[in-house]
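Just so it is clear, none of the values below were taken in a lab; they were calculated from the coordinates. Source: prediction; values computed, not measured. Cβ atoms are built from the backbone, for glycine too; each structure is taken alone.
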Structure I
Amino acid sequence: MRFGEIVAPTIKDLFVEKIEGLILSGRLLPGERMPSERELAQEMKISKTVVHAGMQDLQRMGFIEVVPRQGTFVSNYAETGTLETLNAILKYNGGQFDKVNTESLFEFRLALEGAAFKKFAIEHTQEDLDALQEIIDEVKQACEQSGENDYSEIAQKAFKFHHALCVRSQNMILPLVLNAFKDAGMIFWENSVKIYGKEKSVKHLETFLDFMKKRDGEGATKYLQEGFDYYLSTM
């Protein structure tokens, strides 16, 4: 059994989470004018410095917009948001997404990883294949060592396999984008292991590797699509 570090949130973190919750719940609507930083500090009984820092975070994440000489307004985060926004939405929803948004995320992954599959399939070396096999062996070990309902480590290793494949596709951007997506997508990696089971999750990675050995990037992409379709059918 492994116990993660407990990290207490700062006052700024709590402030940001409070405003995020008001926006995501619809209690603060796009276009609505926010109180001034001084008013927020007084009402919430925190320092103006904390409010200012928190508002900067909220602006960076696409939740609010500061209009010079007019004030601060709630943004339409669907238009202005980033991966940080996506992470905040997942956290607010307890790590859950509805079917429509899940399908959108899978479409993104299919485009990203499909490109990596096709490039890797053509240009890989034996060293690349050996590196992926080593990660599969790590996944098998994680399956053996994890508890009955412990899927986190297996999901992390499965992500490592896909990320390594993107890295070794020799495209310098694909692995960076996948890595940026990791926090938001990890809940889906874990759910996938739950849905398929540990043994079949390993088999999936072995199947991807077999496609790469046969230099069949199209087949690997189609196999990924089939996996996404099955996941969506369980929702």
Structure II
Amino acid sequence: MTAKKVLVVDDESSIREMLRLALEISDFECVEAADIHEAYRRVTDDQPDIVLLDWMLPGGSGIELLRRLKKEEATKSLPVIMLTAKTHEDNVIQGLEVGADDYITKPFAPKELIARMKALLRRTAGEESGSELKVGDLVLEIDSRRVVLEDKRLEMGPTEFKLLHFFMSHPERAYSRAQLLDQVWGTNVYVEERTVDVHIRRLRKALQARNAAYAELIQTVRGTGYRFSPRDLVVS
């Protein structure tokens, strides 16, 4: 099996070295960048499978690079984990809303980081193939990992795809945030429950961009969490 390639973007050489050693021990291939310009070149030239991205970088912030990656067709589905000393809740939410798939604050344990990387890569691997799920004019293509609504492809990240896949596979049942974390993020990964709310908002926004009625399929269940309910779908 070919080793997964990880791009480590951090201006501190000691952190890059520590991560490179930990990643190579865990059978990852590691490439490095010290600023956003070098990082973007590395993304283009080396085509990594996942990016570990520091927030504060020379020449611009990691958030700027993240925005660029998520806007471009070739890189919008590239998994990104933010690594940063910024611990304020607003920073966490900003990183997730811009498109980060996970957020780890410094200092961190390399073993935990690698466990979360592996879980993220499993979520985005597309293990199922050759089938689709459909609700009205909403089609989730498992093999190609595309979502089509009214014959138009929707733009969404890998975590939103996984959430929608789970919801469409398990309609009409209310799930708590903790249950959704276990099902979508994995039981061996620690992610705060508010992360679910951020990704739910992003999923609704993606659906609403084409037809607001489909965004309403994802219902907030007060005191519990969320439910996907096609039962009352009304499309004008």
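The value 0.97 for Rg/Rh (Cα atoms, Kirkwood Rh) was derived from one model only; which of I, II is it? Answer for the origin of the read-out: II.
Suppose you compute relative contact order in percent (Cα under 8 Å, 6 or more apart) for every structure in I, II: which one lands on 19? Here the read-out was taken from I. Looking at Cα Rg over 2.2 N^0.38 Å, for residues 58-105 alone, point out which structure of I, II has the largest value. Largest value of Cα Rg over 2.2 N^0.38 Å, for residues 58-105 alone: I. Which structure, out of I, II, was helix-only ellipticity at 222 nm (-39500 (n - 2.57) for each DSSP H run of 4 or more, over all residues; to 500) derived from, given a value of -22500? Checking each candidate, the match is I. Each of I, II could give distance in nm of label points 7 Å out along Cα→Cβ at positions 82 and 210, but the derived value 2.8 comes from II.
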